[in-house]
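These notes open a run of structures that come right after.
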Structure P
Amino acid sequence: MEKITYEEASKQLNNIIEKIESGTLSMEEVISLMSRSQELIKICYNELDKAKGKLTELRENLNGLEEI
């Protein structure tokens, strides 16, 4: 999978949406952009899952400190 940040993937997705909504693209261009958007969505979900895991770990560590 491509290595880009969540922020960059999100920015690219927004650009794709703007291009598609412009109504000036050919069907082939739209299909190509939709394919790219699927890749970007996967990247975003992966990054969100990683962040969720880190937050869960931090919360568990904090809960462990409260028990001391």
Structure Q
Amino acid sequence: MTGTEYLVTGMSCAHCEAAIRAEVGAIAGVADVEVSAETGRLAIESDAPLDDAAVLAAVEEAGYTAVPA
């Protein structure tokens, strides 16, 4: 398993977390997604290294902005 972290801006509640979790969780190879509006952190466990562009696009699709941590 590979772990990757991102900093997400714009989250404020559990709904925000759920939206990001759904979008990022749909990326092939993602095994687990942990996201916290309180800390602004997105942690992803995957079967192989993920393409940062795919993760950033998924977060953007959910309505937020992310950068690699």
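Each value in this text was obtained by applying a stated rule to the coordinates, not by laboratory testing. Computed from a predicted structure; not experimentally measured. Cβ atoms are built from the backbone, for glycine too; each structure is taken alone.
Computed quantities for the displayed model
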{"read-out": "Comparison of P, Q by mean projected area of the Cα convex hull in nm² - largest value held by", "value": "P"}
{"read-out": "Structure from which 0.65 was derived, FRET efficiency 1/(1 + (r/R0)^6) of positions 3 and 59 (r between Cβ atoms, R0 = 30 Å, to 0.05), options P, Q", "value": "P"}
{"read-out": "Structure responsible for 1.3, with distance in nm of label points 7 Å out along Cα→Cβ at positions 11 and 27 calculated and labels P, Q on offer", "value": "Q"}
{"read-out": "Given -9500 for helix-only ellipticity at 222 nm (-39500 (n - 2.57) for each DSSP H run of 4 or more, over all residues; to 500), calculated: source structure among P, Q", "value": "Q"}
